[in-house]
Structure I
Amino acid sequence: MDLCGLRLRNPTMLASGVLDETAATMVEVARAGAGAVVTKSVGRSPREGHANPCVVELDVGLLNAMGLPNPGIEYFSEEVKAVKREGVTVIGSVIGGSEDELAEVAALMADAGADAVELNLSCPHAKGLGTEIGSTPENVERVCRASKERIKVPLFAKLTPNTSSISNLAKAAEMGGADAVVAINTLKGMAISPEARMPILANRFGGLSGPAIRPIGVRCVYEIHDAVEIPVIGVGGISTGRDALEYIMAGATAVQVGTAVWTRGPGVFKSICDDISRFMDEYGYSKVDDMVGAAHDTKP
């Protein structure tokens, strides 16, 4: 399939933040069945992230406050090059505290060989980054334009659901030159230990991912599909082919999987693709593109 000029063997991608810190794990995930991999979000300089505890397992998913730890683009560029030598399609996720910094890291990521660059405009638990950069349409348009001017590969904008109108953010990304939008990132959440009478996460607040957020992600993709002409990549709570099909029929051209890789392992990609193939055979679809946005054609 084609996504902004990228040739993918299937519509699934590894989402940023899981098994994507080294070339070895990214290659492992690709060999397990992912159509592409998205790297850990990387900045201009190394970043330690938040103190432990930084992950809480819940009955509805995961709550994490990693704080975007990363080794910096200079070091990480070697990991990207190593993945590319194995023939894997790589989308480089980048972070920055300003439009200039984001554009600089985006250019360095593209220079390292990334097939596309994903701007992380939506992490809810890293001060001065993520949601704080991408919380308004004006900011989103400005940072997308600055990065697009520096790179020749496709530019994806990963958007926050912690907003009054994600479709307005998507339209701003499109106006800024983004080639696709990614929806959604985690929702800002919190867990408290009644026994200790205190928040469990050292950072207090974290990002909720997993099955609990899928209905929100599907709704966001549905709204964005009506608002923009560029492709939408759906992410949030996908662990089965049926989950992926919800996003695809809401309007997603491709999907990303994160928490399910944590809970089920890299084999989840093949399982999802097998589910989709069986559905297509049963209902007479010849290609995934025929299902994109299908739910817009049939109203309850």
Structure II
Amino acid sequence: MENFKAGKNEVTFKSQGVNLAGNLYLPENFDTSNQYPTIVFSGPFNQVKEQMGAKYGEKFAAKGYVFLAFDHLGYGDSEGEIRDNENAFIKMESIREAISYLGTLSFVNREKLYGYGGCASGGYLPIVATTDKRLKAIATVSGMMNNTMNYFGVMTKEQLMPLFAMANEARQKAYETGEVEYYDALNMGAIDPANLPEGAVGEGYDYYMTERAGAATYPNYSHLAPKTLMENVPLTSAVALAPYLYTPYLGIYGEEAMIDTAPLTTMFYEAASEPKELFEVPGASHVSLYDIDEHVDQAVDKMDEFFKKY
């Protein structure tokens, strides 16, 4: 067995034939002879493990949990030829492999194994949990719960077809030449920092394109994604599967995220099977729940309260 210790431990595990890198946060006075409640975390679009996962990992370890944050296939310190590959289906497979890895650790209490998805993974993790009953309860924070609606329900055919054509052409080029084309999927580079737009877009710039949590602080992070992104993301809707979840669910969103993820979390909650809970963090926005202690602490406390029921 690896030489685990309290605090952050660097680990690796296999997913789809390659090594993924993770940080495993362990409680104070950690003892391998004990068993602990455990959380597997999967984060927002294009994030690496040192961003949102590190913030929550430290706080959950302080509450007595084992907490795994990891770099998805192609991200950060993980292997994978296509870098920063925001592919919902590949990420969902890696979440399952992370659960399997945790199941090999003697100090993980398999009867108290929980899942937590942030932002984009707020949409992926409930899909995993619909059929993966190793997770005894799940929570989402600022979850993007319905990508299908966000594209097909909002954009016209005339708007969508060029995006699909871009993705298809990029796939054909990659197949023929081996070259993967990238683009600024969230259009961060076009934002004027002196005139930030409202909501998650402006907040995202302040988080991802500055020293707060951008590449200057986390060199493994990139805001670019392969153009093939547009082939898979619109196909994921956690809301469509919500009635069949059957796993206890907690949805957390920020009071100030009413034009962003608050309605999506509420939509999922209303469709989801019982048992379920919904929690609004006063004064929080979509992105403040990533790293602002005042808001993160409330989310952690609520998840701790919820997970202890199951």
Structure III
Amino acid sequence: MKYGSYLFSCVVREGGRLPPFKGSAFRGAFGHSLKKVVCAVRHKECRDCLLNRRCLYARVFETPPPAGNGGRSRLAAPPHPYVIKPPLSPRTDFAPGEDFDFALLLFGEFNDYLPYFIYAFEEMGRTGLGKRNQPVICHLDRITAQGTEIYSGADRELLPGDWTDNAFLETEPPPAVEGLKVSFLTPLRLKFDNRLSDDLPFHILIRAALRRISSLFETFGAGEPSIDYKGLVHGAEKIRTAHKNLRWIDIKRYSSRQEQEMLIGGVTGDILYQGEIAPYLPVLKLAERFHLGKQTAFGLGWIELEF
């Protein structure tokens, strides 16, 4: 599966205030900006629009199922083609001249639309981030990918070239690992048995990772990878939790689409597992890169592994 990882570096022009978790603010402002940039019929709902199968905004925010298998897919809700990795600092006040970074992941063919995403993020900076009465107005200074500056905000030119990588499940026998620490850099929000889970036995983590990776590969890659799902889940039930330091936090966000405040909380902290971890490393390493759980587009489900 092709993916791109792009680091956006911004400079504050007019100071303001952002929430401690910035993913929801970035996602909301980006949505408004992208629609402003590409939508030809702004007064319509996407589902009622004749252009929704070709419009980039509709494809980004209402991702259709993959076209293979006669148009049928096991995915009830395909993953979005992007992840915003927000600044992790909880600071809220930003002054003119200060800078901050955030990253954008794009999957599959959506890397071809990088100029549209850049334009939308520039518009987002001009319009402002955060609350309407205290927005942070910022300037996109540069974008780097694979260690190379590919875009300069000064001349607004995108360096030609392919800045994507290929993600694949490792097939080489992994090294023996009997201990794994998982840290949650942003809240992990996932369901098990149709309810939000605030506990994380290893098999629940693996189920979430398998769902995330298989859905990404099916939607944006060459198809669902060949994985022994049942065998991995069965083995994961034997991995024990040696230590956990978890807590649930709720994050408030305002949905302009639904015109109401919503909670998008999840599990934070860290947890230590012990057992035969090695068979799970290929899937977990991809989940570390691409997030897992619900609302990954907001930046939720960002994990860090330590063996």
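None of the figures in this text is laboratory data; all of them are computed from the coordinates on show. Keep in mind that this is a model prediction, so the values were computed, not measured. Cβ atoms are built from the backbone, for glycine too; each structure is taken alone.
Check the numbers for mean count of other Cβ atoms within 10 Å over residues 29-36 across I, II, III and tell me which is largest. Write down the numbers at each step before the final one.
Numbers: I: 21.6; II: 13.1; III: 18.8.
When mean count of other Cβ atoms within 10 Å over residues 29-36 is computed for each of I, II, III, structure I gives the biggest number.
If semi-axes √(5λ) of the Cα gyration tensor in Å computes to 32, 23, 20, which of I, II, III did it come from? Walk me through the intermediate numbers first.
Details: I: 26, 23, 20; II: 29, 22, 20; III: 32, 23, 20.
For semi-axes √(5λ) of the Cα gyration tensor in Å, the value 32, 23, 20 is produced by structure III.
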